[in-house]
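Computed from the coordinates by the stated procedures, all read-outs in this text should not be read as laboratory data. Every value quoted in this text rests on a predicted model; they were computed, and no experiment measured them. Cβ atoms are built from the backbone, for glycine too; each structure is taken alone.
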Structure 1
Amino acid sequence: MLLTLENVPRLIKAMVDVYDPINLLGRYVVALLPEYLGFGLLVALYLSVALALRRLALQGELEIFAAAGFSNAAILKVPIITAFCVAVLIFGIRGYAQPWGERQLDSLGTEIQSGDHGLRIRPGTVVHLAKDVALSVDRMGIAPNTFSGVFVQTGTTTVAAAFATAQFDSDHRLRLILEDGTFVRWNRGSWSGSGQFARLELPLPLGAALPPRISPREQLDRVRIDTLLAMTRGEPRVSTGSPNGAIAALAARIAGMCFCFIVPFLAFALAIPPKRSRSAIGLGVGLVLLVVFIRMSAAVEAVYASNAISFFALLLAGWAVAAWLLMRITTAGGLGVIESHLIKCISRPIASLGRRYR
């Protein structure tokens, strides 16, 4: 929900002119959930393991486990099983749910742009609904899609009306119900006829909504993982050119799953405080490292698509070595040794700042 709040202002701004904003906002949030769950599950895995180990350490349980002969690998057995379950969930979310969500977002944007949920009309401005079709209103009514001071130019007919109500029919045409107005017809630039009316129904064609402008990498975010696999093999029915982009997208999703197995080791090394301390610096450092991995993964997918497999293998190997080194330092120096080093690293700058601004 915190991640969803990031986009709420932008979504509300996009729904100013629609007549069912609450319904559309709910659909937007549902479509965004798979993307945020893919990231949120990784954070949840880290926090669940880190906070559980931190609580055991503060209660002295980890020392009891060590005295009873439990190794660090034995303590991490359940977190690794949890990491496997999270990796399976991320496979399903990033492989199938997130592409569905991205397509839903595109569909909602197209619906709003085409006017299915209300016309995006500003009073005093001319809106070109389609070729040779222009609409302008002086004021918006209280009810949805009601206007006053309406001017319509369609083909060879010009219509002005005091009031109008807009509706959409099954053929995706805009049907204007005009009241108290005047019309003028033109034929090859000269006046052909005119008249007045009390009520007139005027069907107006709507131009096709422009497709959203997205990069080739973003287009692959809308493709399911089984289709990506077919694209990497160059199957004609799904091939869209070079398979490098598909390989990079597939490698990024697999790398995200594999990183789940590194997270418990990072949590074990960073989240345990030293004795007689309740410091949580390492806990925050671990969250920063998760964000760094996600940014690095996105950068590799975008920049090094031609050699994605090699770069993702190096990326995972580097993180695995870093986690192994942190575990070795923890094993050699004792539980909480990483946190002790972090405290020493930040204590001097904080002390100097305190003396400077005393």
Structure 2
Amino acid sequence: MSVLAAGTGAYFEALMEAFSGLDRVFEVEGPWGKRHNLINYVLSENSQRLRNTLKCWDLYCHYSKAFKIDKVESGFPTFRHVLELEDDLKRADQMLDKLDAAQDIREDMLEQLMRYKRFPADQQQAMAERMYFEALKERSLFLKVNGPATIRHAFNQNSGRPFYVVHWSVYDGSANLPMIYMAVIEDSSSEGLDTYKATTDFQKPTWHKPKNGLPNLEFADRFSRFVADHSAYSLNLTTIATALDKDFEELHPKQLRRFIVGPFYAGGVTEQNEELQRVLDGVERASNNWILTWVRQELHSKQEEPGKWGLWGRSAPNEIFYIDTTNLDCVQQGVSALEQHALVPHEAYQAAYAQGRADDMLADYHCYILTGDDVLKHV
């Protein structure tokens, strides 16, 4: 079947449960809750993309002989499968024309069962392959680079500039982790102001009308290329924001957020943490033997240093970013603030608590306990 063999179904069941639970956290808790609809919109959209992608991978594993996850670091599928997914998406129409029709496969299954008394293993694989390519066409997927899209276009009365709230996301090739970005960017160009005045869709800014790229078409293509090249896990937010500030003289990054989803820990599969793994391995049901962690990083500008004219030319304005020097983690990661979060099924938390390990394992996290449809907050 696949590298994960019998554990394939359990692994994807655990991941799907984790992201369904994460959606419930987004609905009720933290700055990503529905009360802050911009962040909630971005995270919910990307969570749905991830679930769609996981469903495609699950179907893929029913007919493919090779599927690998990063067992020792991220707990997510390796980047190779993201690239394969993009290639398969390009050839989906061609493959669907080539594969047997779904009705023909069903009839063949029945014939194997009723006439020949055989289990229709080959037909099951054929159906899974067809469903995989159908799912690729039907669903919005989490690819190597997703976005950028503008979800708010408004005007800052203090600076006299229009600004954009933009989001994009990437699946990092070295860390095998999905990451979601949000940025608030002011535009001091004359084209930016003209675009704002002329764009009637955004005269009354509404968060729920996303627009691909930046509204200012002068920068749209360059900005899309920039985020594709400057969103790696290895780059901290200060590096990314400083590069954006330098590369685009008339775009001014005022805030940058990054949500790093993962690592994901799954009983019987991952190997990142020996102590944690013993706890999860002791929880029998795949729907309850996992822990999903994520990190929220934030960087904001504390002031804009104006450009200067001098004897040797002109210097562009530049942002001065705030780093919380009282927090060693913030200094090391080049951010203004950060938070680590963990979502744990109640059964897994009980197992850790019973062994006296819950406090040590989850000490560095804002912890959420998932029990049925409810979330216990800040445990």
When mean count of other Cβ atoms within 10 Å over residues 88-95 is calculated for structures 1, 2, the one with the largest value is 1
With helix-only ellipticity at 222 nm (-39500 (n - 2.57) for each DSSP H run of 4 or more, over all residues; to 500) computed for every candidate in 1, 2, -18000 is reproduced by structure 1
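Give the label, chosen from 1, 2, of the structure having the highest value of mean projected area of the Cα convex hull in nm².
Largest one: structure 1.
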From the coordinates of one of 1, 2, distance in nm of label points 7 Å out along Cα→Cβ at positions 24 and 152 came out at 2.9; that one is structure 2
